[in-house]
Every structure is written in structure tokens, then in C-alpha cells.
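What follows are several structures.
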Structure 1
Amino acid sequence: MQTHPLLSKAEYGEDEFLEIDGYQLHYVEIGKGKPVLLIPGSFSTYRSWNGIIPRLCEDYRLLALDYLGTGDSDKPRSGFGYTIGEQADLADRLIRKLRLGRTHLVGASYGGAIVLNMAARYPDAVGKVVSIEGGILKPKNMPSNPIENLLRYPILGDVMIAIIRSGAMNRLVMRRVAGAWYPKMTASQKQILLAEISFNARSASRAAWYSIAKSSRTVIPFEEEAKRIRAPILYLAGEQSDFRAMAGENIRFLRENLPQAKILELSDGIHDLAVQKPREVARAILEFFAAG
């Protein structure tokens, strides 16, 4: 049941809503075949996958999720902490409620941590796992996150959210997200990234964004469960990512504890690889899924 108007109709596929634990979760569905759940990064909507959706939907049934707190999904101000574990719980219940069976998972950043958490804690629901710079470990080295400090206090935070929603910061955010890629971007690539950031901003919520911003510090450790993951894993990372140190910590963990995991590092890649390199990311995912 839809409880509020959509930010916009999906560019690919059909907009769907599912109620889980009293919350409305929005996702976009397209394609046929084995199901694949796509979970975006911090503060992002399902639209971050628009570059790879057309490249995957011919072979797979895709469900691109607005996790709770973003996009057209609900944004509760209390009763939900937006932790990695809580989001993993909801995604697992979505899989079970839709009776999808073993589902391939693809996640980026915050979403990449969610899919690894699901693989560790809900192995019977998970097929193969693709994590784009997601985390298992509590990171020792993270870039500064001004969002957390700005949104910590209700009045100041609400003012900040109003500014974010207005779009006044979109171009500044685009430059920060693009990082080392920005000087090389074409006009079309800037337009695509700016559109994605605009949708993210329009759905901003102080309580949700503040909690997501601090999620790397509030995650309940699941390293021991992760050491027992049996699902095949593909871990993608960018060597020019602002989160390179964090990704490196997790790559070392995978090599030491899950040597079967496949690691793919892109020399000129940034943190937001699915937007920067949709062809390469989609090709890597398709090859990984097709492998025996």
C-alpha cells in the first residue's frame, strides 16, 4: 500500500511497495529469472543502480531497494536505529515475504555492508554476494563525515536538511562524491550523477541520515559469523576511493578468512563504482553470477 507520492516514476521497471514490520518499503522490479536484490549506499536511493539495471535485467529478476530511511520508503523518527543489522533484518524479511528463495545480493558502501551482514546471519536466504566497498569490520580509518555533526542536533539539523532538500548543495556534494573522477567526467556523466544526488537530497530525513552517518560506529560486530560465510563473494573496490583505507581493511579480512572470495580492484575507481563504471561493474557481476 502506497502511503505517499513517489519522488518520480521509475525509469526502469515498476514501482512496488511492501509492508514489513509496519514499515512501507519501496523497491523497483524489472526482469525475469533468478532474483537479485540491489541495495544502494549511504543516503542513496535505488536510482544509483540505473546505470547497471538495463545490463542485468535481461538475465535476472531485479529488485532495486530504497532501504528504510531513503527514497520512497518510510523514514521513522524513532523505533528504528538504521543500523546495518536492522536493515539486514528487513531485507531478509522482504526476501521471505516475497518467497524469492535464495537471492543474489548486490550492495554498495552501506548497502555493501548490509549484504555481507545478510550472508553472515541469513545464509539460507542468500545466493551469491557482490559488495562494492562494503564493510565487515568496524573501520579504523574513515574519511571525516560532516553530515553526522551537522545533523546531530534537532534544530540545526532540521535547518540543514531543509538546505539539502532545496538542492542548494547538490553540486558541492557531486564534486565530493566524484572525488578524483571529477576532472575526467563528461558533461553527461556529471548530469547523471547530479540527478542521482538530487533525488537523494529530496528524500533527506534528519533522523534517518544522522543514524546512517554513524552506522559504521554503531554496527554490532559480526566478524565471527562472517568467517563462516559460505556464499560466493565478489568484492569490488576503487584504488582512488576516499574510502580506500576502509576497503583495504576488509580486503585483508576476506583474504585471511574467506580466501574463496574474489577481489576486484579498479585502478582508477572511486567509491561510487556503479555510477562511475556501470559497464565494468555490470560485466563483473554477470561473469560472477554465471560462474559455477
Structure 2
Amino acid sequence: MTEALGYLLRLQKFEYLEAKTIGDACSLLSSHGRDARLLAGGTDLLVSMKKREINPKFLIDIKHIPELEYIRLHGEFLKIGALTKLNDIETSPFVLERFPLLASACHQIGTPQIRNLGTMGGNLANASPSADTAPSLIGLGAKVKIVGLNGERIIPLEDFFVGPGESVLQWGEMLAEILVPCPSGLQKGVYLKLPARTAIDIASVGVAVIVTFDSKSNKILDIKIVLGAVAPTPMRAHKAEDSLRGKVIGEQFIKKAAQTAAEEAKPISDIRGSASYRKQMVKVLTERALKQIA
């Protein structure tokens, strides 16, 4: 039994390739197609390989591409390179001051060791429905820059995810940059997650709520409620948002919106929780997040 388990945890044979530039990475991806994977932090990829969930024949190391690791303000956007470590985002003074919701989401991922290896691009490109950064970034209106041999394109992060483990990335393309618009008004946000067992587990339910207020009337000008791990992709709770937009946050509105968000969720039952339990937790976390903001 022990020998069998040890065998399963070994990496199968692959060819290691190192990309020096974004062009190199895209060219190698295009050449090797479905047999290739990009290696950045490796915190998700190597685990999946050990579990035999995937078996790439080529690993393309992109860790040494300097133009993919940065945090900077450019115009009206915070720009984050895909190779930027989660810990660097979490501890960035600028992010903590201007985008505390994003810093909080990064802090809730795994252990310090994981956050010192894992990258923002990897957390998103893995296209996991439970990715902790996705709900907050979608709520903040983030976009992503995708680069390939045929050029680049920028799309809303909300449109990036297609299904569990699937994104709009085509063969020969890679996620290169995350663009987060700077808040244009009085904005408050909260990200809450329910881990499966301990605080370092992946989310079985995640809820991000981002509210923009009218500074005079305190009414909600805009609101986004984004749910993670309760649908094939991170999803907006549009009906719940509509029930609050234009209103002053109050107890009765909070409870109605939380119940509506739970009804919009589309969870499955799996090892991390039943569908009915996860719907109930969407209600609990949405209500809790709205009360914290209020």
C-alpha cells in the first residue's frame, strides 16, 4: 500500500524547457500543443501531475521572464504581471492602501510557503471555480491581457473562465497581465470564504462583495456580488445585486439579497460539501459580508 502510494506521488517523465521571453513561451506552447504546460510557481500544476490528473510531456518554465513580474500603477489601472507572487501582492503597501480587498483575498490562499511560490497568473489560469483571487478581481472589474503568437487581446476577467479547469486561452496563448481599475468613488469590499476543513484549505464557498456608495446619500451606486466554488466558474449574483442597487443598506434588504444570492448559486455535491449546504453558506457569507460593509 505504501509503495503504491509513493509511486502515485512521483512525477511521471517529462521534458523540461526554459523560456527566456514571452515570445519563447508562446512559441513553445504552439509547437507542443496539448502536450505542454507552463510552469510558474508549480503549486497547482505539480500536485495535479503527482495525482495523475494531467500528464504533460513538456513543462515550459517561465519563471525567468522578468517582464512578467511587477506591480505598478499605469494611468487608471493597477497592473500586475502574471508571475507576481501572491505574497508580494498581499504585502504591497500600495495594494494594501488602495486595493485592500485584493490583498485580503491573496492572504487567504494556502500557507505563507504557498503564497511565496504561487503566482497571480497561475491562480487564475488554472481556472479553478474555487480560485480565491477570482471573485474579488471580478468584483473590482479586472481585465486580463492574453498574449500569443498572433498578438494580444484584453478581455474582462469575468469572461475568461469557461468551465472547471477551462478558460478562453487558445493553444499558443498565455495570460500575461492583470489590469485592475482604480476605484472611482467611495468603495468598500469584503471577501469571505468557507474552507473545507482548515483555514488553509481551498474554498468550498467564496463570496466577494464590492459596493460603491454615493458619499452624500449613502445609497448604493453600484454593487457586485461574486460567488466562488458554487458553479462551474466564478459567477455574479446579478439578481441579488439588482435588489440592492440604489438603496441604503438595511437589515431587510441584506437578508433578501443574501437569500437571492443563495438561490442563484449552482453548486454540486462533492467531498467538500453538499449542494444544499453550500447554498446555505452562500446566504450566510453574503449576509455577513454585507453587514461588514454596512
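What follows is calculated from the coordinates using simple rules that are stated; it is not laboratory data. All figures in this text were calculated on a predicted structure; none of them were measured in a lab. Cβ atoms are built from the backbone, for glycine too; each structure is taken alone.
For this structure, a couple of remarks:
- Of the structures 1, 2, the one that 16.7 was derived from, the read-out being Kirkwood radius over Cα pairs in Å, for residues 90-217 alone: 1
- Comparison of 1, 2 - label where relative contact order in percent (Cα under 8 Å, 6 or more apart) is highest: 1
- Structure (1, 2) behind the derived value 21, 45, 32, 2 of P(r) over Cα pairs in 10 Å bins from 0, in percent, for residues 210-265 alone: 1
- Value 16.6, 48, calculated as Rg and Dmax of the Cα atoms in Å, for residues 26-185 alone, assigned to which of 1, 2: 1
- Entry that produces -12000 once helix-only ellipticity at 222 nm (-39500 (n - 2.57) for each DSSP H run of 4 or more, over all residues; to 500) is calculated, selected from 1, 2: 1
- Answer label among 1, 2 for the case where FRET efficiency 1/(1 + (r/R0)^6) of positions 130 and 162 (r between Cβ atoms, R0 = 35 Å, to 0.05), calculated from the coordinates, equals 1.00: 2
- Between structures 1, 2, the greatest calculated value of mean projected area of the Cα convex hull in nm² is seen in 2.
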